[in-house]
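Nothing in this text is a laboratory measurement; each read-out follows from the coordinates by a stated rule. Just so it is clear, the model here is predicted, and its values are computed rather than measured. Cβ atoms are built from the backbone, for glycine too; each structure is taken alone.
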Structure I
Amino acid sequence: MKTAYFDAFSGLSGDMIVGAIIDCGSDFGELERAIKSMPIAGYRLSTRRKTLSGISALKFDVAVTDPQPERHFGEIRALIDASQLSTTIKKRAISIFEVLAQAEAKIHNTTPDHVHFHEVGAVDSIIDIVGAAWGLEHLGVGDVIVSPLPMGNGFARSQHGVIPVPAPATVELLSGFPLKIGDGAHEMVTPTGAAVVRALARPAAIPLAFEVEKIGYGAGARELEDRPNVLRLMLGHERAAFDSDEIIEISANIDDLSPQIYDHLMNRLFEAGARDVTLTPTMMKKSRPAITLGVIAEAAMRDALAKIIFAETSTIGLRFHAVERLKLHREISEVDTRWGKVRVKTSGANGGAPTTISPEYDDCRRIAAEHNVALRVVIEEARVAAQKLASLR
């Protein structure tokens, strides 16, 4: 699955999101057919190109041709459920309206089911939200990240009267997201855009390591004096600074095993595939000294490793639980020394220079013994060779 990055230097709205999605490769005709599967009438869809500050962007328009009723959340959910959209698209679209209903209910001191969607309940906003959900699936997007959002300033008119910018619903929806308060002379993020962000996106880590495959621009309706009013959508893959995985940790407290057994036990566990084995002195009940055995391994190895522990120790029970790890990216390479090749493990953050360089101990020890050279000399020469290799990459 791909990641969608909303580079929202001019904010975002529902039509800007859909425009950027179409500009990034989604087919407008397919989108139109998907929207028509909902039992809604009285609108016309179109697209056009706009050039802002030399940037060619796609403007997505929904022209409302017939009067539309005010709709409750339940009515909108029924419209989406009645469509021929996929289950994933329906869930995404409904989740956007859910977070919006919760925000509006809090502001107006009511419940989500009693919220009247005024602007966002209009047919154009329904189409924008469903179009965003449809387009993200069409592009194969599994994760959405968003840049810090400019919030504008001033006041705007709504069905409830004059309200501050950013709108109360917008601020409520974007709680927890990085915001640039006062950036922009107008409303920069609409409630529809904020709802999409709240339901589907998370803040992007800045600086962001990102491999870009496609770029699309969605145009907004307003002309801005200080920046092009476009949303840039970058489609690709996020590169995390650290690798991660999920493993299990197996442990047992043992107070009656001969110390001679532990070396044999550790060797068997490593040979069977354990990532790490530790022995930690501890105190059990009645102040009995004991050893806590800890084993880190892949989940699939649990039973095989448990069988070894039960066979080689006196324990009658094991504890285990899943653990998640963050780890530096690691690579194994070979370097040349005057005595032969040595494997070296380098590690560091993704996209950065190696922070640690560790020559393989067994290789260095073998070379030291074969050539009657001090072990520390072999290790240091291998490390210097690895540093030179890293500097050339």
Structure II
Amino acid sequence: MKEVLDMRKFVAPELVFGVGSSKLAGQYAENFGVSRALIVTDPGIVICSWVTAVKKSLEDSGIETYIFSNVSENPRDVEVMEGAKFYLENNCDCIIAVGGGSPMDCAKGIGIVTTNNSHILNFEGVDMVEVPGPPLICIPSTAGSSADVSQFAIITDTERDVKISIVSKAMVPDAALIDPELTTTMNAQLTASTGMDALTHAIEAYVSNANSALTDLLSLDAIGLVAGSLAEVIREPDNLELRGRVMLGSMEAGLAFSNAILGAVHAMAHSLGGLLDLPHGECNAILLPFVIRVNFHSAVKRYFKVAEKFGIDTAGKSEDQVCEELVQAITALGRAAGITKSLRDFGLTREDIPQLAKLALQDACMVTNPVELSQEDVEKIYEAAL
């Protein structure tokens, strides 16, 4: 009971979940009393009908629109600064992000740069944003990053080749319009990558040393939804009900990790993404089983609950047995989703590992890992995942 009574903060945006919610963009922007919106998206999404529909929704509400789409898969500091300049040049007064985690993180960065008149890298860390950004509405087109509901923004520092974490309640969007229909245009690889990202969010939030009763509920339900639907939705990409289940799991996982934070998997994936510009979701999928093996005995009861969500019968089994069955279940899910590469396949070498481990240990997500890891521990995990 004591854990339930422990003081915990929980932050979340106003959100609308369900088919057709993206069409409410104009109504929400109008409610915020704005007149000139910057739509932040990426080169792959800007040509999609989703952006056209959002633009029409805004214009139907009398709001002028401007589009910024120069956003990389791992959004860069220079892109944030370019977007902020474009926002100011066009006298915009709100931001609408349409797309996956990259445009949403970039949009968050653009917002705080414009209101604080400061370079994006100056906000690295926890609670470093003095003035909130302008009204921000996020409309996700992937089911994984959960940037639409979180207080995180991850930006690549192009000088140091590292990903920085900006963590602040000022980064929580004012509204999230979460429409499962938008995920139907994801290909199998993106569905798999983002889905495994969502699963990792849920598991890491559940075993985090900053968990709470509310984040536990969200995490466990998210694990069940994603683990039970991801492989199937890849086989049936037009099945909107399955898309909705994974999207709901992603949203729940996002609300959980935004408040319980994450762990070593994300700290190490951020390091990989910054140095080698690798796909975030696939890095998580590769690293997750190896991190679980290291963390398991420091959060046994919680990992047993995770295993049960995968349908594993834990009764009468030893810790080592359950750990191995959980690892095998997660690995099998990744393979069923089409994620079969190792870190070596992405170009990682043993020579890269010491620097990667050093950067991972400096990441904010490492603080809430259930066990404190050393440089040697992290290096061994990277080596095992090669």
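A few comments on the model shown:
- Origin of the derived value -10500 (helix-only ellipticity at 222 nm (-39500 (n - 2.57) for each DSSP H run of 4 or more, over all residues; to 500); candidates I, II): I
- Of the structures I, II, the one that 1.7 was derived from, the read-out being distance in nm of label points 7 Å out along Cα→Cβ at positions 214 and 230: I
- Source structure (of I, II) for distance in nm of label points 7 Å out along Cα→Cβ at positions 302 and 366, computed value 3.6: I
- Test item: distance in nm of label points 7 Å out along Cα→Cβ at positions 126 and 142 calculated as 2.6, pick one of I, II: II
- Origin of the value 33, 23, 19, where semi-axes √(5λ) of the Cα gyration tensor in Å was derived from one of I, II: II
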